[in-house]
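Visitor: Alright, structures below, take your time with them.
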Structure 1
Amino acid sequence: MAMCRTKFSRDRFVLAKIDEFERRYQSNQDAAKWYTADSFLYRLLNQVLRTEAIDPIFKFRYYIQDLHNQLAVMQVDYLKRLQISNCSTLILY
């Protein structure tokens with residue numbers, strides 16, 4: 001979070017969101033919620049991933065792992081629901 005605080009040091013609103021993240025984040029259920037919100041985490045992580053620089057990416061390793069794990073669980077749940085509903089067609093918009 002030090003990297004986030006440095007990046008957004010002049011933005012009180014974002015600093016408040018970082019504080020909220022540190023207080024409330026639960027790795028087993030909140031990763032996707034924080035990533036999909038228009039937040040400091042989404043903006044900074046995408047910027048870091050676009051640079052493809054290993055050091056900044058490494059700083060996000062635990063969050064990236066949490067996000068991966070949560071997406072994997074969500075995919076399994078979705079596939080189970082598809083099987084239960086006998087839906088053989090997936091409609092995308």
Structure 2
Amino acid sequence: MSLLITHRCINCDMCEPECPNAAISFGAEFYEIDGDRCTECVGHYEVPTCQQVCPIDNTIISDPQRVEDNAQLWEKFVMLHHSTELAR
């Protein structure tokens with residue numbers, strides 16, 4: 001499941017540089033996560049780094065609109081980071 005930044009976000013800029021998939025950017029009011037790029041850090045870390053660095057509890061949560069299992073997150077990771085190798 002991709003992650004979602006809620007309205008509790010204080011725009012502290014902690015999460016955006018930590019995302020290994022470049023999935024976080026500033027939105028209309030607060031930071032947003034691109035669900036097409038979010039792998040919950042599968043392939044990089046055990047725990048999503050954005051959740052680890054966020055100073056406000058329960059601000060970055062699972063997105064109920066984007067239910068994905070671990071296999072789907074791994075597939076997304078491979079496509080984001082190894083798609084040029086797969087094309088060879």
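Laboratory data are not the source of any read-out in this text; all were calculated from the coordinates shown. Fair warning: this is a prediction, and the values are worked out from it, not measured in the lab. Cβ atoms are built from the backbone, for glycine too; each structure is taken alone.
Visitor: Identify the structure, out of 1, 2, from whose coordinates helix-only ellipticity at 222 nm (-39500 (n - 2.57) for each DSSP H run of 4 or more, over all residues; to 500) was calculated to give -22000.
Guide: On the way: 1: -22000; 2: -7500.
Computing helix-only ellipticity at 222 nm (-39500 (n - 2.57) for each DSSP H run of 4 or more, over all residues; to 500) on every structure in 1, 2 gives -22000 only for 1.
Visitor: Still on this model: Mean count of other Cβ atoms within 10 Å over residues 10-17 computed as 15.0: which structure among 1, 2? Provide the component values of the computation, followed by the final result.
Guide: Working: 1: 12.4; 2: 15.0.
That value comes from structure 2.
Visitor: Let me ask another. Kindly point out which one of 1, 2 the value 0.9 was derived from, the read-out being distance in nm of label points 7 Å out along Cα→Cβ at positions 2 and 50.
Guide: Values: 1: 2.6; 2: 0.9.
Clearly, the read-out refers to 2.
Visitor: While we're looking at this one, here's another question. Taking relative contact order in percent (Cα under 8 Å, 6 or more apart) for each of 1, 2, which is largest? Present the calculation step by step, with values, prior to reporting the outcome.
Guide: Values: 1: 24; 2: 37.
Across 1, 2, relative contact order in percent (Cα under 8 Å, 6 or more apart) peaks for 2.
Visitor: Which of the displayed structures (1, 2) returns the greatest value of Cα Rg over 2.2 N^0.38 Å on calculation? Kindly include the intermediate steps, with their values, before the conclusion.
Guide: Numbers: 1: 1.33; 2: 1.08.
The structure with the largest value is 1.
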